[in-house]
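Next up: the structures, one after another.
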Structure 1
Amino acid sequence: MNKRYCFFCVGTGGHVFPAKNIILQLLKSGVSEKDIIVITDKRGVKYFEDLNIERIQKDFFSSSSGIFGYVLNIGQFIGTAWELFNRLKSKNIDTIFTTGAYIAPYAALISLLLRSDFFIQEQNLYAGLGNKIASYFPSTVFESFPDTRNINKSNSIFTGPILNIDLTDKNQKKVNQGFTIGIQGGSQGSEQVNQFVYKFISDLNDSNVNFLHITGPNKSSNQDVDKAFYQQVEFIKDMDKYYKSIDFQISRAGGGILEAAYLNIPQLLVPFKHGTTANHQTLNAEYLVETGNAITVEDYEQFSKIMNNICEYQNSYLKDNYKPQSVKAGNDDIFKIITSGSHE
C-alpha cells in the first residue's frame, strides 16, 4: 500500500513554503495527490489552492504565555486535536510532517495517537515553543542551522533548510546587466525595512543601482517613490527569477535568509527585535555574520552608511566586506528520509 502523508503548517510563507516544496517533490516523484493531506489555518490555506490535494482548515490555539498557555487552555487544545484525530484515523496516515509554530504540538499528539512517523522541520537557529514541545514526542527533527537551540537534541539532525528555489541552478547567472539590490521582509513584509528603504530612496536623486523591493501585502507606501531605478511589488511568486536578478539583498533575519546565502548573495540584515521572533532572528543573523554571508544593522544611521558605500562601490565593496561560506540545502536529504522504508 502507498504511503500517505499529512502536513501540518500554518501562518506565513516561512512555515508554509517548506511544506509545499516537499509536497511538490513528492508529487514529482510519483506520489498520488490522493495520498497527501494538508492541515492549516485560514492564512495558510491560500498557498495550496493551486494543488489538487485534500486541505483541512482549522483555527488553532496559539499560546502567548509560553507552555503555561497550553496548560491553562488544555481543554481547547485537546478538543481540536481530538477532532482532527477522528478525521484522520480512517485515512491510514503513515507520515506526519510539521514546519512548526503553534500547530506543531497538535501534529505531535496526533502522530502519537495514529502511531505515524513524525517529522519536524525547524527553520531557525533558536526553535520556537511549538517545535520545542513537539520535539519531545517520538520524532525526527530536521535542523536548518547547525546546532539549533531550544529543542530536544537527542532526535535532531542537521540537514540544512528546505529552500524555495531551484536547487539545480545554484550558479545561476543574472538576467539583468546592472547592479541590483533586492529587498524583502518575509512573506508578510517588514514595516521597519520598508521605511528604511523608502527614506534612503527618497534621498537619492539618481542612481546607477537598481532596487527591486518586495513590500509584502498591504505594506505599499503612499510616499513618492516614483524613481526610474526603483521597482516596488507586494509579492513575487517566482523567487528563482528574483534571485537571478539581484546582486545583494536587504532582509529581515527569518529562516528565509538561507536561500540567498545558499546562492552566495551577500546580505544586509535588519533583525526583528520584538515579540516571539526576536531571539531567532538575532541568532540567525549572527550566524550569517560569522560565516561571512551578512552584515547586520540596528538603526537607520547604520543602514544608510552601508547603503551609500554599496551604491558607490558596488561589487568591490561586497568583495572587501563579505567572505561567504557555502550553505547546505536540506530538500533532498529530508525527502529521502521521510520517504524511505515502509511504515510499520
Structure 2
Amino acid sequence: MTTIKDIAKYTGFSASTVSIVLRGLGEKRNISKETQKKINDAAMKLGYTPNMQSKLLRSNLPNMHIITLFWDANARQYILPRFFKGLQDSLIRNGYKYELQIMPYNVGHLKDAITKRTIMGSNGFIICNASEDDMTYLENNDFPIPIVIYNRYSKKYPTINMNDYEIGSTAADVFISQDLQHPVIITSKADFNGMSIRENMFRYKFNEIGIKDVETVITDDSLIGGYKAALKIAVRINKKSQGSVPDCILCSSDNIAFGALKAFHENGIHIPDKLKLISIGNGPSEQEEFSIPSLSVVNLPMEEMADACLSRIARAISDFDLSPDSKEFKATFVARESCPE
C-alpha cells in the first residue's frame, strides 16, 4: 500500500507537505499550485488511497470502508430507492462494516464525477447507469480502487447484469401467446446497448411469426413522456385510422407506462379489453400493484442485483480479487391487470 512517505520520496517534498496537500489544505497553507499538482499526480500514479481506517481509529469511531455509489442525477432517480434498499438489506444481512455515499452524475459525463478527491475518499466504487461513452472512459483508464459495474458488460471490471435478450423476448412471448399481432414499443432514446437489445429481441420474436412491422414511438423517459406518446396512439385507435390499430404495447420503463395508462384512461380506451400493456418493470412494485389498472411487468431484479454488487465489491476489497467476472440475473414476468395471462 502506498504511503505518504512513499509519495514524499517520489516527489522530493517533505512528508508534512505531502500530508497537507492530500488533506486539501494546500492553498490555506500557501503551498503553490504547481507543488499541489505534482503531489496529487504522484498520489494518483502510485495508487495512493487515504488510510481511512487509521483516521477512524484515532477518532475512536467504528472501522468502516467507504463505498461510493455513482447514480444518474436525472432520469433514473425514481428507481434509486429499489437499488438502495437492496444495498441496505445486504449490509444488514451480511454484516458488512461499510459506509455508503451517493455520487450523482450526468450520464455521459462520468469522467467529471470520478475526481482525485472521490478516489482518495473511497474504498470502492459501484457504478450504475453508465452510457456507452462512460464505459469507453472506464475501459481506457486504470483506477487505484476496486470497481464493480451494474448492468453493463466490461472486459476490465467485474459486472452484475441482467439478461437483456430475455427481457425483450419474455414480453413478446406473452403477447404472441394471446394472438396479439399489432405491437408498439414506447421507449426513450437508448443510452446504453442493453435497451437496444431488449427492443430488438422484442421485434425479432414478432418477426419470427411473420409480423415485420413493429412500430416504435420515441419519447422522454418520464410520466409526461409516456402520456404524450400514448395520446397519439389513442387518437389513432379512437378514429380507427387506416392501417393497423395497436393491440399491445411494450413500455421501456414504468414511468412511461404510468403516463400511458393515464392517457388511455382519459380517452376511453379500456385496458386490457382494447389494448394490453406490459412495462419493463424498473420502478417500485407497490406503484405497479396500485396503479389503475395494475401494471403487468417484466420485473427487473434490482434488489438482488444491488446485493450482488455489494458482495462483489466486498470480495474485491477483502481478497484483492479484481478479475472481470460477470454475474447474470434473470427477469421474470409478473402478470397483473394491464395484461393478464
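Readers should treat all values here as calculations from the given coordinates under stated rules, not as data from a laboratory. Quantities reported herein were computed from a predicted structural model and do not represent experimental measurements. Cβ atoms are built from the backbone, for glycine too; each structure is taken alone.
When semi-axes √(5λ) of the Cα gyration tensor in Å is computed for each of 1, 2, which one produces 37, 21, 19?
That value comes from structure 1.
Computing FRET efficiency 1/(1 + (r/R0)^6) of positions 21 and 237 (r between Cβ atoms, R0 = 41 Å, to 0.05) for each of 1, 2, which one ends up highest?
Across 1, 2, FRET efficiency 1/(1 + (r/R0)^6) of positions 21 and 237 (r between Cβ atoms, R0 = 41 Å, to 0.05) peaks for 1.
Given a computed value of 34, 34, 22 for Cα extents along the principal axes in Å, for residues 197-284 alone, which structure among 1, 2 does it belong to?
So the calculation was done on 2.
With helix-only ellipticity at 222 nm (-39500 (n - 2.57) for each DSSP H run of 4 or more, over all residues; to 500) derived from the coordinates and found to be -10500, which of 1, 2 does the value describe?
The read-out was computed on structure 1.
Computing distance in nm of label points 7 Å out along Cα→Cβ at positions 85 and 309 for each of 1, 2, which one ends up highest?
Top value of distance in nm of label points 7 Å out along Cα→Cβ at positions 85 and 309 goes to structure 1.
Out of 1, 2, choose the structure whose coordinates give distance in nm of label points 7 Å out along Cα→Cβ at positions 77 and 109 equal to 1.5 when calculated.
Going label by label, the one that fits is 2.
Supply the structure label, taken from 1, 2, corresponding to distance in nm of label points 7 Å out along Cα→Cβ at positions 5 and 165 with the calculated value 5.5.
Source structure: 2.
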